[in-house]
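These are the structures, in structure tokens.
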Structure I
Amino acid sequence: MKMQAAFWYGPERLEIEEVDVPQIGPDEVLVKIGVALTCGTDFKLFRKGHALLVKDIPSPFGHELAGTIVEAGAHVTRFKTGDQVVAANSAPCGTCFFCEKEQWNLCENLEFLNGAYAEYIRIPAQIVRKNLYKIPSHLSFKEAALTEPLACVLHCMDRIGVKPYETLCILGAGTCGLLFVQLANLYGTQPIVVGRGKEKLEVAKKLGAKHTVSILDPEFKDKIKNLTSRYGPDTVVDAIGKPETWQLAVELVRKGGRVWFYGGCVSGSNVSLDTHRLHYDEITCSGIFHHTPAHFSRALQLIASRKINVAELIRGEVRLNDLHQIFQKGNLDNPMKMAVIP
């Protein structure tokens, strides 16, 4: 049996090919994909590759998905044919050095799942055991497929520990930036969003941003100062992932403030930070990566309870065979999230 699937062959080289439908093992399931969603990480991978997600070339492509189980392995007991499910794009082993320290996202044997831009996908046993979930009957595939990015943002928000009276500045108004906006409101703080695109900033305002600031405004840094009593934000999250925005985050935060590097830079990138600011202003800088099964489960619950508005984040849809309309050579902008339908 054959299917259509997208493969990444190198920077800006994407092909839709006819391949065999994956064969599953006794502890695995085969999912017919209902929806796959585009992601900022996908655009980074499309342009330059990815340090963790690409192991072989050609590489399967896409990682945010929801669909229906069409075959379950003989040893699978929690799921059956016909179940509508959402799969995380990874699962920890549970036994390595980092898992024993409950740093699940840093697992030495973290099994990643790529290949959502396809008609079918094989869900590995480790993900079936630890990070595959049935979708509540009232949720659509589109809504459920947003669980993965929300899980990542939820992981960061938990680590930040933001307090209601603090100011949170979010650099980036893409999908994750807009999820940060909504979680910030749930946590009791009203965020400042710094972004480039007018449409994205308007959506940020609609979803609860207290203030939006265009990074194209020559006075944007001064505007952020004015919004924070001239001190700067208590916490700055970079949700863009460029060396210059990492440096900007450190520049904007107040004395004694915290910076969280959520957006990952291209492998091999280097950043120069002002040591005077870090030392004498006592700025704390932290990296944050990925999600855990607990955060994935909670993220699905937040979407199911309608506490997170996901409809505003998906701006259109495209068929799998038209994937090149989204991933275009030479286009440096990341469009709003799109649903890819096989």
Structure II
Amino acid sequence: MSHQQDSVRPSGSATALSEAYDTALLDLDGVVYAGGEAIAHAVDSLAAARAGGMHLAYVTNNALRTPDAVAEHLTELGVPAEPSDVITSAQAVARLVADQLPPGARVLAIGGEGLRVALRERGLEPVESADDDPAAVVQGYGGPDMTWGRFAEASYAIRRGLPWFASNTDLTIPSARGIAPGNGAAVEVVRIATGAEPQVAGKPLPPMHRETVLRTGAKRPIVVGDRLDTDIEGAFNGGVDSLLVLTGVTDAAQLLAAPPEHRPTYVDRDLRGLLTGQPEVTSDGDAYRCGGWTAAVRGDALALDGEGDAIDGLRALCAAAWAFAGAGVCELEAGKAIAGLQL
């Protein structure tokens, strides 16, 4: 049975997550790699999970690269993958467009090769100009070299009344040098210029979950990600469990302040969390315990006492914060408690 609807505290698991779930739906940027390089412990952890019988599928909101290119990159990093193991927001948005346009329709593609390949896979014809008689506009991440003129081209077409689709609206994307603007930032440029609203396919919205289920056939999936507003909310919307890893954009303070739809089932440092059980968080009145740590609300702040694995302390803090916030957002001071963990 899914733990997903229990958003008061992180759940425990008596068995390794790689045994409790048949398929890991893994985000890529910030989870498996960052800036093209594998994240620490990712390669070994995924190899062990695969050897134990877990199916690994790679689900990314990044529409820039084709599944073939992503699979080749993963394999080069030491994570063997086939193109069929990769599900992108480009594929999800292409299906969304194809459901609404006739076969062979022209589509103005504002993005990279991954978007154009996905559109062709669905029998649509990508074009480059608003003057090429497109029936719709589709926007996906085009990488740091995408020129300003591409956004203008989208704006011309949308202002003529064409429907507008976006692969995803992630405002940022991790890179080797830090956090960079993502497709959502580019979508905002076009939104400001046109006043229009796109239909969005990527995480956390249902079209992406639909695409993932159709392509993987997962029966007991777990979503593994680093973003609360895409990976974890996408799992929430799909009614499946999730594991948040702290190797990407989400930090401890953001996690403690998460509303119900952004609260993961499990929390861990990195992908080694797939290979272990998860300690249960217990409560005694208003105190929450995990491992050697006890968290509670004292006045207008979260307090933490104890010792042991710092990630257990964070799990205890999550339970205290989420119970206090209920269906809202925890606004208690948490800086001192977080600093004491030295995550």
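A value of 17, 16, 13 was derived for semi-axes √(5λ) of the Cα gyration tensor in Å, for residues 160-255 alone; which structure in I, II was it taken from? It must be structure I, since only it matches. Source structure of the calculated read-out (FRET efficiency 1/(1 + (r/R0)^6) of positions 40 and 200 (r between Cβ atoms, R0 = 35 Å, to 0.05), 1.00) within I, II: I. Given a value of -9500 for helix-only ellipticity at 222 nm (-39500 (n - 2.57) for each DSSP H run of 4 or more, over all residues; to 500), point me to the structure among I, II it was derived from. Going through each structure in turn, the value belongs to II. Across the set I, II, relative contact order in percent (Cα under 8 Å, 6 or more apart) reaches its highest value in structure II.
Among candidates I, II, the computation of FRET efficiency 1/(1 + (r/R0)^6) of positions 56 and 320 (r between Cβ atoms, R0 = 30 Å, to 0.05) that gave 0.90 used structure I. For which of the structures I, II does the calculation of P(r) over Cα pairs in 20 Å bins from 0, in percent return 31, 58, 11, 0? Comparing all candidates, it corresponds to I.
Only the coordinates and a few stated rules stand behind these numbers; no lab work does. Here the structure is a predicted model, which means the values were calculated and not measured. Cβ atoms are built from the backbone, for glycine too; each structure is taken alone.
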